[in-house]
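Have a look at these structures, which come just after this line.
Quick note: the coordinates plus some simple rules give every number you see, no bench work behind them. If you're wondering where the values come from, they're calculated on a predicted model, not measured in any experiment. Cβ atoms are built from the backbone, for glycine too; each structure is taken alone.
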Structure I
Amino acid sequence: MNSSSLSNQIVLITRPIDQQQGLRDAIEQRSGSVLSFPLIDIAPLEDNAEQELVKSRVQSLDNYQLLIFISTNAAKYGAQWIDKYWPQFPVGVQVMAIGPTTAILVEELLASPSYLPDSGMSSEDLLSLEILQQVEGMKIGIFRGKGGRELLAETLKNRGALVDYLEVYQRQPINYDEGEFCDSLRQTGVTSLTVSSGESLQLLSKLLLSGDNKRDFSLLPLLVPSNRVAQQANDLGFTNVILCKGADSQSMIEALESLETKKVNQ
């Protein structure tokens with residue numbers, strides 16, 4: 001595709017503000033336009049008890065055989081905690097990451113190679129790895145934000161692993177006035193919507209799919225990062241769901257370019 005391949009696109013970006021730049025730049029480099037409405041704010045832990053629990057587990061990091069980082073935020077905030085107590089990453093501890101962007105960040109921040117699935121960027125893809133089939137008695141730490149899916153930990157526990165969460169950040173919904181939000185999308189002429197998680201999808205649906213808004217916005221292409229989120233989007237009432245290879249910027253761009261090519265060829 002040439003540099004003007006997205007010239008007809010005005011894309012709503014909803015990912016946290018400090019994670020928008022890569023996708024924004026890629027769209028604008030292709031002559032597309034962006035409307036930014038981050039739906040979730042990523043913040044450090046505030047609760048003292050939660051901080052103490054993370055501290056205790058990080059200080060015992062060498063007791064784990066495997067650490068799993070589920071997102072770039074988990075890598076970023078996890079590395080900050082690890083750097084406080086480990087001048088060098090503990091020897092003999094394996095590292096896994098969900099998604100290539102997270103894997104690259106883990107390697108940069110921790111100077112430790114990480115394993116990741118050959119394809120796919122979900123917990124299900126990670127759990128399909130041969131190395132995670134026989135984990136009985138293995139002590140595993142999962143770096144993530146507060147809350148979230150339980151599939152990864154529960155499946156590993158069912159396979160006999162001893163699993164701890166290291167919840168190193170929190171997600172806080174950003175509240176917008178529904179009318180003002182929808183008016184902004186109408187006035188800007190947004191042509192495509194993007195979400196990077198099931199949580200952001202839920203927040204977006206509450207803003208866009210009530211009353212007359214549903215008629216206006218449910219037909220817009222909605223780019224989602226996984227089959228699970230695609231199913232959620234369909235269930236919520238979005239009728240033009242576009243499945244991307246992942247939540248990373250490159251996957252979103254490829255989907256937008258494919259969408260634009262289909263329009264041109266119609």
Structure II
Amino acid sequence: MAKIEHILYFLEKSFEATTFPDYPHALNGLQMEGRCEVEHVGAAVDASEETIAGAGSRGVHLLVVHHGLFWGGLGPITGPRFRKVSALIGAGVNLYGLHLPLDAHPEMGNNAILMRRLGLEPAGRFGSFKEMGVGWWASASMHRGELLDRVRVAVGGEARLIAGGPEEVCRVGVLTGGGASALSEAAAVGLDTMITGEVPHHAYHEAMEMGLNLILGGHYATETFGVKAVAERLAEEFHLSWEFLHFPTGL
């Protein structure tokens with residue numbers, strides 16, 4: 001058992017969540033306060049109603065998520081948001097959100113972990129947000145078909161290739177989730193292949209016209225790695241139990 005304030009201090013020291021730049025009004029750090037002592041940690045991609053209900057039923061005291069409750073600033077606590085807030089309070093669950101700070105982390109981050117799962121070692125940054133690198137690139141030497149197969153194994157499911165670049169890949173970037181905004185930067189830093197979760201329709205033509213291979217592994221599937229790593233690290237550091245609450249979206 002550990003005191004929540006000790007866990008929060010450890011997380012802030014590890015991620016600088018409250019100062020790391022993120023999308024306007026995205027809230028990183030503790031989003032909902034629950035019980036003072038923690039024995040069981042839950043990890044999930046989304047703070048959905050389904051996830052929160054699962055956390056309550058499974059005895060989770062601290063729920064670490066990538067996509068939290070609060071986006072876009074202040075708003076009324078009604079409808080689904082009211083139900084989620086009420087469920088968290090009723091179960092005494094602490095909700096902790098890590099968005100871009102988790103994507104960017106060199107050890108526990110979504111991008112770094114996925115890169116290493118592919119057998120590649122992160123060498124440099126790209127995918128900048130307010131001058132902070134979020135994604136990673138690495139040198140590679142393989143056929144793009146082999147890389148596609150490795151992505152499928154890493155995410156445990158289907159992945160799609162948009163074959164806009166060379167068949168033999170040499171420089172690969174990883175930017176999990178929705179990485180279409182980084183396509184121009186990917187080309188500018190010399191990538192021939194970029195791996196992300198999902199992209200909008202127009203990204204197909206952008207990748208083809210820039211000469212980039214684009215591998216799509218699913219938004220949800222590419223962002224399961226970080227929250228699992230955080231929960232596992234907390235379990236090791238504070239002698240807690242943990243579990244992953246798996247509620248895939250298929251996207």
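Taking mean count of other Cβ atoms within 10 Å over residues 97-104 for each of I, II, which is largest?
Biggest value here belongs to II.
Suppose you compute distance in nm of label points 7 Å out along Cα→Cβ at positions 65 and 177 for every structure in I, II: which one lands on 5.7?
I
One of I, II was used to calculate FRET efficiency 1/(1 + (r/R0)^6) of positions 89 and 145 (r between Cβ atoms, R0 = 30 Å, to 0.05), giving 0.90; which?
I
For structures I, II, which has the highest computed value of FRET efficiency 1/(1 + (r/R0)^6) of positions 9 and 41 (r between Cβ atoms, R0 = 30 Å, to 0.05)?
Going through I, II one by one, FRET efficiency 1/(1 + (r/R0)^6) of positions 9 and 41 (r between Cβ atoms, R0 = 30 Å, to 0.05) is largest in II.
One of I, II was used to compute helix-only ellipticity at 222 nm (-39500 (n - 2.57) for each DSSP H run of 4 or more, over all residues; to 500), and the result was -10500. Which label is that?
II
If log10 I(q)/I(0) by the Debye sum over Cα atoms at q = 0.17 Å⁻¹, for residues 73-160 alone comes out at -0.84 when worked out from the coordinates, which of I, II was used?
The structure behind it is II.
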